[in-house]
Every structure is written in C-alpha cells, then in structure tokens.
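No lab work stands behind these numbers, since they all come straight from the coordinates. Everything numeric in this text was worked out from a predicted model, so none of it was measured. Cβ atoms are built from the backbone, for glycine too; each structure is taken alone.
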Structure I
Amino acid sequence: MKLKLSNVRLAFPALFEAKTVNGEGSPAFSAALLIDPADKQVKAINAAIDETAKAKWGAKADALLKQMRATDKVCLHDGDLKASYDGFPGNLYISARNPVRPTVLDADKTPLVAADGKPYAGCYVNVSLEFWAQDNKYGKRVNATLMGVQFFRDGDSFTGGGAADESDFDDVSAGATADDLA
C-alpha cells in the first residue's frame, strides 16, 4: 500500500548513496522520518500498517500486529527508543529503506543530487512510502519502502551539516588583510 506523508522531519538520510547499517546486510538507500504523535498522519500510517497486515495474514492479522507492535517489528517506532539522537525524543519515527535509489526532488519538483546539499538531516520533507509485509526466515514484520523524498522546508540541521551563511564572513573584496579582520 502506498502512502504520502507531508512535512515530516528527515533523520539519517542515505538518499544518494546506498549504505549498510552497522556494516551488516545489503547496501540500501534509507531514512528515518520523524513525526509528532499528535499529527493526524499517524492515523493514516497505522491504517496502512493494518491494511498491509490484513492483506498478508487475513484473520490472523490483528493478533500478529499486536505481537509485532509489542516487539517493535513494524516500521513505525517510538522515538524515545532512540532518545540519544537529536529530534527523536517525544516523537514517532518511520524507518524506510529501498535497494533502488528513491526519487529525490526539490520543493519545485526539480531533481536533486548530493552536491545540492539538500535534503539534509533535520530538514522537513514530503515522502512517498510503500508498506509491505515480511514473512520469511527473518520473521514477520510490516516494513516501509522509501519510494521518494521531496524537500519541503528548512529545519535545524542535526549534528552539524548544512552550509555556512554569508553573514559568517567579512567582505574582503576591497583588499582587506588578515590583520585588518583580527
């Protein structure tokens, strides 16, 4: 099931180069998407998780989902579990991955590349996700595939990053020397 989320905060983006998590597994493009628990989109996320589970497991879905949610086996997580990371405490987050590079767009829908410097950790984005049910030797889960990311608006950057502002520099076009600026 596909779902579009608007104005969610981006964390741990790997949008331009596939990466492994802690050096394990296959490289993938990924992101964590932070969302306030009071945001009306949380209801739609939970409905998508429920619908995905029902499509896969039918009448057993409710019982399986109860167990999966209790053991953190769905893509919507409690941010307090990652309280040591900026932006996570008090929020929920969706973890999403894709072995294929997701579409990455600017606010005006022009394609972005890594050199553009956005989207970055801490900015706000719109995202397209596809939910799917996993049932294999690794267990039962409901996961999210990161299909696309659109830069929505700036936010305070997590752990540095971003670019300097022009006000961080002095005008040196008139031949000022280092001694003049000290």
Structure II
Amino acid sequence: MSELWPEWSRDWLELALPAVQIVLIVIAAWLLQRLARRVIRRLGQHNVPPEMTTGARRVSAFLIYGAAALLVLERLGVSAGVLWAAFTGFAAVAAVAFFAVWSVLSNIFCSVLIFATRPFRLYEQIEVLENGEKPGLKGRVMDINLIYTTLQEEGPGDGQPGHTLQIPNSLFFQRAVRRFRSNPGHGTQGDG
C-alpha cells in the first residue's frame, strides 16, 4: 500500500477519512430523524393523540442524535471506557442534584400524570381557577412538556393571539381546572 500512495497523501488521508466518516454520520442521523418524523406524523393522522406524537418526536430525536454523537466521539478517538466513566460521574452528580430540586421532580411527575390521566388535551381552552371568586389563568393549551404547560391567552381582539403563559405542571394538581370544549351549534361550554 505504501507504494500506491505518496507519503504526503497518507497524512492527508489520516485526517480526511475520519472527517468524511463524521460528515456521513451526521447526514445519516439527519436523514433517519426526518424519516422518523415522517412516520410519527403518519401515525398521528390515525387517531394517535397529539401528546403522544410530540413525545415520540422528542424521544426519537434524543435517541438518534445521541447515538450519532457517540459515533462521532468514537471516530475522534474517545474510548468507551472514558465515556462510561464520564457518564457514571455525571449520573452521580445528577442524583445529588435531583435531591436538591424537589419542585422540578414534582413537575416531572405531574407531567407524567397529565399524560396518563389527560385532564386536558393539546389545543383545548382551559382555565386554572384561583378560587371561586377570582378569575384564573386562561388560554389554549399549546404545549405540554416535562416542567411546564404552555397556554396561549386570547388577544385584545381582531383574532390576535395574546401572551404566552408557562404554568408549572404541579399547579394543575393544586387548583381546579375548567375545560372549555367546542360544542357544535352552541359555542363553547365549560365543564368543570
């Protein structure tokens, strides 16, 4: 092989080959994620709840891009032992940090309960009531993630959207929530 390639080209190939492999890994990950999004979108058209498709998109992106990052690190010469040591060290620090942030853990647990019990759904109009006399936080559910539920308030008029509210998920289990469902021919109707 040394007769086929001049000395200067071997040095160049040692740099170019990993670079080309990294570019191919990134392109393959991007294409795989596009395929996964397309499959998830098609599943969403067949009576799969929007919350499930949103979660599936996020999980697939995390897994695909995480695997691609590990492959890129391997091509750059990072050993599996080093990665495992870094991961276990990070996991130990994260375990200590989780004990320090109970409110975040509470919101994560409440998000699981929201997905399981479905007290409201994406794009529904809801109101989180303060008490019987005061109006609460009201808006259309735009997103539900692990920590917050995002509501879009109604605007001042002309169909303009209002402010965006991010409500901690634990608040939905501390307050009453009023759902407004669309009722054909009768406008909207609240159902406590």
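From which structure (I, II) was P(r) over Cα pairs in 5 Å bins from 0, in percent, for residues 18-121 alone calculated, if the value obtained is 2, 10, 13, 14, 15, 16, 14, 11, 4, 1, 0? Here the read-out was taken from II. Work out which structure the value 27 belongs to, where relative contact order in percent (Cα under 8 Å, 6 or more apart) was derived from one of I, II. So the calculation was done on I. When log10 I(q)/I(0) by the Debye sum over Cα atoms at q = 0.10, 0.11, 0.12, 0.18 Å⁻¹ is computed across structures I, II, the figure -0.66, -0.75, -0.84, -1.27 traces back to II.
One of I, II was used to compute helix-only ellipticity at 222 nm (-39500 (n - 2.57) for each DSSP H run of 4 or more, over all residues; to 500), and the answer was -18500. Which one was it? Working shown, then result.
Details: I: -5000; II: -18500.
This value belongs to structure II.
Among candidates I, II, the computation of mean count of other Cβ atoms within 10 Å over residues 10-17 that gave 10.6 used structure II. A value of 10.8 was computed for mean count of other Cβ atoms within 10 Å over residues 106-113; which of I, II is the source structure? Label of the source structure: I.
When mean count of other Cβ atoms within 10 Å over residues 26-33 is calculated for each of I, II, the greatest value falls to I.
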